[in-house]
Structure 1
């Protein structure tokens, strides 16, 4: 990876939702608009087919269509990372090979969704095989105790020490796991740490993380970019105000603190912004009238950061 690419690993990344047609095929017309929209927001990279991108539920053919379209339309203006998680190292390596063929630059590995005999040694072996055989640099997606298979802290430390791991998406909301990541970065300064909890951006930036990789980055990207600038200037009061505004927007779009219309609300917002053409999703999130009203209000009140000139 070049020096310029390493510089682009920090800042704001979007764990972007996937635009679908009504029959749940990837909408490549909307992918093109989505790429341009991210560039307008100042986003540096796209994380495709993650949790927000519905990657674990998409057929392989659609995931590959998404990656090819995003790479085609980004024209190297955005870094492209793809989630390649699977239930065996061999399947992950095969997914990486396909992602590379489709134009991805980074393969992101989350814990397996289904893994028998999970213990520190078998999980270490799982990651070591992936790292040894991968044809792409690796990003690690740490979901902490929110995952069906929890990666022990000792295994995390071993993984982060490997030079082939170039970035971490930390969505654990766990201070101990955060300290493990920071300790690894002190030993390997080229490792980039990105916070994935969009409700706690400020805490992680103040702790020394290099940037943010957020599911809501597709609409908060410009605003949280300002937060990064405020923290860099040690203007924590301004950064805190930005976090408050961001959180208020997120809850309005996602359907309150219970996230009742999380994915449908996010996609409906993008429809209001002229980026997506519908809010179809694999997970069946509903969209009620209250959510739609709140989304319209958020767009009216926040056009300066949703559609910056």
Structure 2
């Protein structure tokens, strides 16, 4: 299992790395929330074929499920989240239209997801048809579905509570114009991600959330001068973590940026096709403030037994 692990003090915004021994000793006294995440799985249900030039035999939903279950057995406060582009990439989508993907994600116990641009590839009617198979909410704050078949079927945000810790999660999507044919997203209105994100952050803080997470499908790097995760981090405040997607970026470790008030924001993205499972553990002080975090990049390529 390939991993990069580090622990930093995020309460004061300092990037100074603590010694592993002192961090572990301190972490034992803290409440802990484990955030697991994926992005851009693109209908990759099976492992890559053994003759694949780059990812031979790697990935697959069955391996990911086993890994998630192992972590759940070891940790009591786990969230499993996805940052979009669940659809499109293998014949499973062409044949089943997303039904299988949603059924398997529900079996894995995903807590929430957001929509990526390829999740519109079956059109609004296609997404609506398979949506009942998703036993988790889709969080889409900056897509206005008011005049579409999806009106009222997604949420802006969701609050989860783990051992007295409130975790607020909201979703931000990429601009669809130029990426998706208009007949597929129909009258969906795209709204400014920065102002919408700040509004969601403010609402979640008002609800007493100790940790605020954005599921973003903006991308780690700007494409055609569009918004991206580092810009979102820098132009908002009150956000703790951005779980990204869209650009298929394999980050070696969680990146840290400063927000509009000079406070730290974490960003992570784990490539595509379910090859990697991201893991971030947050530790909290007695007053509920996040004190430490640790991260791991978990390779799903191991033998099933």
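Bear in mind these aren't lab numbers, they're just calculated from the coordinates by the rules spelled out. All values derive from a computational prediction rather than experimental measurement. Cβ atoms are built from the backbone, for glycine too; each structure is taken alone.
Quick look at the numbers
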{"read-out": "With helix-only ellipticity at 222 nm (-39500 (n - 2.57) for each DSSP H run of 4 or more, over all residues; to 500) derived as -6500, matching label from 1, 2", "value": "2"}
{"read-out": "Top of 1, 2 by distance in nm of label points 7 Å out along Cα→Cβ at positions 71 and 279, largest first", "value": "1"}
{"read-out": "Origin of the derived value 4.4 (distance in nm of label points 7 Å out along Cα→Cβ at positions 47 and 263; candidates 1, 2)", "value": "2"}
{"read-out": "With relative contact order in percent (Cα under 8 Å, 6 or more apart) derived as 20, matching label from 1, 2", "value": "1"}
{"read-out": "Value 2.8, calculated as distance in nm of label points 7 Å out along Cα→Cβ at positions 167 and 223, assigned to which of 1, 2", "value": "2"}
{"read-out": "Structure with the greatest value (metric volume of the Cα convex hull per residue in Å³, set 1, 2)", "value": "2"}
{"read-out": "Structures 1, 2, by distance in nm of label points 7 Å out along Cα→Cβ at positions 55 and 199: label with the highest value", "value": "2"}
